[in-house]
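Enquirer: Listed next: structures, encoded as structure tokens.
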Structure P
């Protein structure tokens, strides 16, 4: 067996090969440019925002009317600084990989980041009201739920919707990268993939949730309920004359008010509209619009039972 130092003697040459690969493509390296936002900071931002969205449910649970203002003020101050740094890095990157950062650019991006951070934080009260309606929708829509507290503590649908509503507000401020980083973090945690560009109304409930996909140009009305495995996706992707994808068209469906879409249903296409008060049954594949108050179901399949053991009275065969 070779001594350890003899194995390590190969490492300098390996390092040279790895570094040389950086110069062969710019697609998987970010060198000599403004620093990127870090996932650690984005996760810290999400967790801090949830502290003030759901006071008393997260890290600090002994809050009361006498100390809540001090606590929230401290969190908001910390979040502001984190938002400015994170937004400024994202905005710099959004200007394009044009080389070394220059002081003039960084200063203008920092001013823009501060303004957008304040604009975002000013939306927190309204976001809290929307999330309260989402909590009510979950409690009203699930007979297994015993309380609104259970929704806040336990429901992955609410977790995904919470992060989405925050990310969507940042998306509307035209901050690059950060909204998608936020929703992909929630996707990994909950199994629910909501693009931050989607427009989702009030009283939104995702039951169970695993495998739900909501595309970036989806529009969802009020009092909509989705079950696990639902996809709101695109039929195809249009291309321009040079063969590149056109990224500005509406590719995903519109779901009007009071619609229920059951497990594993797939609704596709930017021109597809599901009319209000409709029901889409499990495993339906829908690529065209339906009128309001319509129920769409797959015909009941015919089941075949084959027993390989002796029959018993309590078995269905």
Structure Q
């Protein structure tokens, strides 16, 4: 069984910051806008290196989206930065009308997603943003799993023409993907080959899926683990190919089970390959204050939860 090594816990928002810094040096059309959270979004270095291309909009997220949309008309590639809740829920009308409707080349970069924002609580956490963004026509939706992948995705979306929602987080998590990886939008990554159950995970749950696969292996269960970093466009073929082998699937995400990755996978399976599925996700609830680890455990977003869901879904085959 292939193993993955954690090279050290790092926050994914720093991966975004590193990618943006590199883009600042290599692509003069890249501009950055922030809503009074430069340090939290790790945009400081870009600001220092390119003050003429950095725009501090202040706590005016809707205005930031409108400015970003306008900048694309002049050929700029704007990267907006704020918390995921403020990147989506607070400004959904502006994204829909000014960016998505006309296909503006804006990169909406959202940190502190999900419940791992932690102590700031439900008003700052968001568990419905993937659903909001994936329903917008033409919007690409990406949810990265570690520092290296977030940096690679940040570089890749600059070359993609069209609106993108890039989702990442605050806590330090295992960094285990390749430093020199090439990020392919819409292309799932098969991390482990297995025959008994498919585990499809995104974001912070990818490492948990690998941990669950190790535990399953100890009891003689072979898991096929897929990293779905791009939720839209979804890699339908990767899902179908895996579930044809295993006959069942567990989806895992730091998001509401309504509207997230799990429902996207269900759509693929229901129309092409009806199969048993279990969801590891939040159950139609808001979050609360607590440490990231406490909240992940309380809301069942752990390798133990994936392990139990795998056993359950195998029994349903």
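No value in this document is a laboratory result; all are computed from the given coordinates. The model shown is predicted, which means the values in this text are computed figures rather than measured ones. Cβ atoms are built from the backbone, for glycine too; each structure is taken alone.
Enquirer: Work out mean count of other Cβ atoms within 10 Å over residues 63-70 for each of structures P, Q, then name the structure with the largest result.
Expert: Evaluating mean count of other Cβ atoms within 10 Å over residues 63-70 on every structure, the highest lands on Q.
Enquirer: Match the computed value 115 of volume of the Cα convex hull per residue in Å³ to one of the structures P, Q, and report its label. Don't skip to the end; give the middle numbers.
Expert: Working: P: 292; Q: 115.
That value comes from structure Q.
Enquirer: Matching task: -11000 is the computed value of helix-only ellipticity at 222 nm (-39500 (n - 2.57) for each DSSP H run of 4 or more, over all residues; to 500). Pick the structure from P, Q.
Expert: For helix-only ellipticity at 222 nm (-39500 (n - 2.57) for each DSSP H run of 4 or more, over all residues; to 500), the value -11000 is produced by structure Q.
Enquirer: Right, next: Taking relative contact order in percent (Cα under 8 Å, 6 or more apart) as the criterion, which structure among P, Q has the greatest value?
Expert: When relative contact order in percent (Cα under 8 Å, 6 or more apart) is computed for each of P, Q, structure Q gives the biggest number.
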